[in-house]
Structure P
Amino acid sequence: MTVSTGAEGVSRLLQRQVFPLDRDPGVFPLYVDLEEARLDTDRHEIGGNKAAKDLNNAQIRQSTSTGRSLHPEQILSRTAVRVNQGQSISFGTYFNAFPASYWRRWTVVEKVTLTVRLSGRGAMLVVNKSMARGHSQRVDAVTVEGSGEASTFTFDLTLVPFVDGGWYWYDVVAGDEDAVVESAEWTALVPADRAEHGTTDICITTMNRPDFCAKLLGQLAEDEVLRPYLDTVMVMEQGTQPVTESEFFPAAEAALGDSLRVLVQGNLGGSGGYARGQLESVRKGTATYSLMMDDDVVCEPEGVVRAVTFADLAKKPTIVGGHMFNIYSRSRLHSFGEIVQPWRFWWQTRLDGYSDWDFAARNLRSSRWLHKRADVDFNGWFMCLIPRVVLEEVGLSLPLFIKWDDSEFGLRAKAAGYPTVTFPGAAVWHVPWSDKNDGVDWQAYFHQRNRFVAALLHSPYERGGRMVRESFNHQVKHLASLQYSTAELRHRALEDVLAGPRRLHADLPTKLGEVNAFRKQFSDAQLHVDRDELPPVRRKKPPKKGKSDIEIPGRLSTLVQAGLAPIRQLRPVRQMSRTNPEAELTAMDSAWFNLVKYDSVVVSMNDGSSVALYQRDPELYKDLLRRTVDIHLRLHREWPRLAAEYRAALAEVTSPEQWAKTFEPWLDEADDAAEPAATTR
């Protein structure tokens, strides 16, 4: 960290230019951007155009006019890059542009200084800024006069015009010879009491991913710049394949030394793992922050440093989250900012954003929507920095096992006056959500229960807005789609919601086993790795006029099918369907409007690893439909009472004392005897 004292305050390093040490070309677009590859902003600008939003990124990819590209050997070090003669490179990228509007809105910083060290005769350095609408403007430009040692260029830049959005960045054009950008730093004068950086505990919950987790520990341990920012790295080990048995663990353990703790406990899910880390962090009281991080991520350590720095300089205690990139397609961003839509009470990408964006196809500078600041309700706990004072004030995670723990915490903190900022330049690479089938598998129970718990706690509407009606509609859809295990799990989830908040802690160690044991009785939950384990397809009649049964119906057809599908489920099943499925559907084709046509069908799972047999059962359908009507009527009727009950119990359920009782079988005697550290509230 750079710190120097001046008349107006103390200078702190906010952000430095960095490059990927592994020199993986797949991530280059996040760090540097060849000017020749810049897209025509006006021709491809999408704004709010729905049709253009649906356009495949690959269709707007534009190759360089000269065929040149950044070669791995041009990256000279963590902070230096060579620009070949005649080449133009922009640093207006995810990791190297400066997110001015976020600093303007949330921190005490009012102006910044950009300092660049550049060599190469004739090289031009251009500083640019953008406005919230994405329009860019040149701020300043200089040229390197001679060869030899690097020249240092300094630019004083105000943050005043960035109320709604905008970035700063710089471009370099090599002139008469190759240029080298040795370093670039963004600094600011801050009050003296903000001179020293805080430290963070890192809380990693792991479950049978020993190599993934051990490699992550290695990434954290090997970064010398990050080391002073780390207090304790805690691994909550909840699996049967411990991280300590990974071949990569000894090196990480040796590098982290006494700062590493592996805490073994039963499988209490993500919320139980993170709550244990939060409890330990609050108890010892030595770190300023507690950072939640998944075990199946690849980390950019610089992002942790930036998150801590941003939180240090925030106007008030602020949760600072990172973004998630696709670990299999590393330039693809999953959501630039998330909210909980209050009427539906469902998490979603902001309406003015995108849930999937490929920076290799469309760079930051030409993507106007990325220049408006994205304010959020919460940040996923794949990477999320929480000030310890916030944990002390609002409590720890809810005991939800998985799903909605991070979003509920964000809403709870927001209600207490602590905002969440999803901060550009802080990110991890994570397994994408698109490969999961968690809407219909065992996780359906937790989705349903936890969403209702969160809504009862935080919905601004007397009866949860659209929650009850939408839940009923989805339940009927699952029934019509022959997904009886999913419907049963969702029903059980609502029964547990109605039982009140006192069972949440008690159910935490046992609920997953109960859910898995219960759903095994349904054929749609029995997965077959080998398709030939199931009978071949046979149909009484061929498709009408040889047409495919697979379709994407229009709006009128969808409405007609939605009205008729529940009635069709009452008809007797075709006898042949009991011995042979009538069709096979891929995961992408298994929408309800296709499933409702069959009495039995083989359906593949989203991850492509297995198939399941769906079979229509009119008697089970009638029983579940009756129970569905009853429980949703009861939910609507009792919502005000339930909401009051959950809100009254929230402080106790999330308290360190209550969590300590849940962790008691796994707490060390030393932990039990330890006095809680003095708080900084």
Structure Q
Amino acid sequence: MDKPSANIKHEIGKLVKDLNYHCYRYYVLDAPEISDAEYDKQYRRLKELEEKYNYVLPDSPTQRVGAPALDRFEKVKHTEPMLSLDNAFSHEEVREFDERVKKLLKSDQDVDYTVEPKYDGLAMELTYKNGILFKASTRGDGYEGEDVTVNIKTIKAVPLKIEAGDIPEEIDIRGEVYMDIREFEALNMEREKAGEPVFANPRNAAAGSIRQLDSSITAGRKLHLACYGIGAAKGIAFKSQWEFITWLRNARFPVPAIIKLVKGIDKAIDVIKEIEEKRNGFPFEADGAVIKVNDFELQKALGVKTREPRWATAYKFPAHRGITKIRNIIASVGRTGTITPVASLETVRIGGVNVSNSTLHNWDEIERKDIRVGDTVVVERAGDVIPHVVEVIKDKRTGTEKHFSPPEKCPVCGSAVERDEGGVAYRCIGLNCAAQVQQRIGHYVSRAAMDIEGLGEKNVELLYSKGLIRHFVDIYRLKKEDLLKLPRFAEKSAQNLIDAIEKSKHTTLARFLYSLGIIHVGEYAAKLLARNFPDLDGLYNITPERIMEIKQMGEKTADSISLFFNDEENLRTLEVLKSFGVKITNPDFKKPEEKLPLEGLTFVITGTLPKARNEVEELIERMGGHASGSVSKSTSYLVLGEGPGSKLKKAQSLGVKIISYEELAEMLGGKN
């Protein structure tokens, strides 16, 4: 491996600094200075240099992509306790807090307070040593939390290095990890599609994401951070909360959406009212406002009581609820094909907003709460935005109420509807369903599918909004002159996209099957199908029993595949794709008498290998093996690379055989 010259080190350093700055502009300020394409270009250049010269800076953005899965979280003791806050439920109780502060300070002078929204997320402490992120830990019991550093590094708004302002020798920065409401809804939609239990609220979603042992899962979720507090610090001192917040801003940390410094409790209450008025427009959940004494010397004088500081309190917003009647229940088809029951309500004003629709989540929820058309119900605006039915007031029933059954056909396109066995989700299986077109297109063009570079989410949205694509088949109808009329395309970018589309016409059966977005068919299932069927036509009108002949295929997956390939509209769409010149080869197919070298073996990789991990995993599966992401009793071999993670220890404890990359290459018959 080449040694980096001074020029290479300088280029890597500049790329890291520039990319981190643009990350800050995009994720913290929401004011990008360069295009996504330019960012991606610089990121790819940095990754190439790091891999070629094995020179990676600790704050490189490439270190945000996740790390080897952990066996468990290590415990971390907080240098200073992370205390909880006392609550106030009325403006009068806020005034009582102010009176207690003045009494303890033996002063009748107005106190300076800071006021900010109370984020409903997961409390977090970030420890920086000499400007570099050293450790991130959860609040836990306030005295001891869990080390979630690898997961926190995946959050783009978290600085890996303090770039600006005074850099302390060591500092603990407290904040809240949260998920925006829209991103929470999208995540729950994905989980419903996969037949997984949904999260109750954005706070649970954020907590569940941070506490993943596999940080690649955390990296795939859109989490945010708001910093608002300080723990222990060395080499730097602040006189007040406002001075600390100013330092955070200068050091490029994300801070609360609103934070104001005021004199006296009356003005503090005015800010609380302002936050309460604006919270309906916040993209995140805010369940109150936090009031803090600004002066750190006064905070010290006031002290703490058991587990709560005397110098701060949290004003909790009242719950938003209303009583209304269900006029009708409608089956709504989401972008992923999941069909959700939605209640059409007699309009009721809740929390200053007119509410006329409410999610009913799924049919299991309807049955559990015994919700019927015509029922009088209590509706709550969960997270201040998403209305849902809390309970039915059964005393008000007249006997005319009607049950609402799940649909047998998609209400949008008329295709068959499938329910996950043992799950809660009902889904439309139609390839041409208008309700889910953008999601399907995004999946079809993704890297692991047809790999059409230049068709990211924003460009798909643009092309769809302009009427140029209504289905992924329309991708192959695009012309360069169509693209040149659009704001995001110039001569070169338009030609690049046309070239990428043309290149995608030559693909493998495994990639193509994955690109179709068949329910329960991920990359591994697609490869299994390709290994057992010579071509696409062999799957047309397939029976579940034939799919079940493949040892690793379960009944749910077999039913889903059969349903898809027995839908006449889907088959017509596949023929149209062929007519546009999509040619599918199948290097994965093995004849029945052919035995592959790794058949029946499961491999897990830990550490860095001479080749990219995804290439090695693809080769393992092509040779009949299964590449898994976690070690278990069923693991046949752990492939050991440089800098192994916790998987090595787990493999040793389970007695899993450990082999080198060279030994794997021998098993592959030299195909490395």
(message) For mean count of other Cβ atoms within 10 Å over residues 11-18, which structure out of P, Q has the highest calculated value?
(response) P
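From which structure (P, Q) was FRET efficiency 1/(1 + (r/R0)^6) of positions 19 and 427 (r between Cβ atoms, R0 = 30 Å, to 0.05) calculated, if the value obtained is 0.20?
Working: P: 1.00; Q: 0.20.
Answer for the origin of the read-out: Q.
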(message) Say we calculate distance in nm of label points 7 Å out along Cα→Cβ at positions 387 and 459 for every structure; which of P, Q gives the highest result?
(response) Q
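Bear in mind these aren't lab numbers, they're just calculated from the coordinates by the rules spelled out. In this text, all values refer to a predicted model and were calculated from it rather than measured experimentally. Cβ atoms are built from the backbone, for glycine too; each structure is taken alone.
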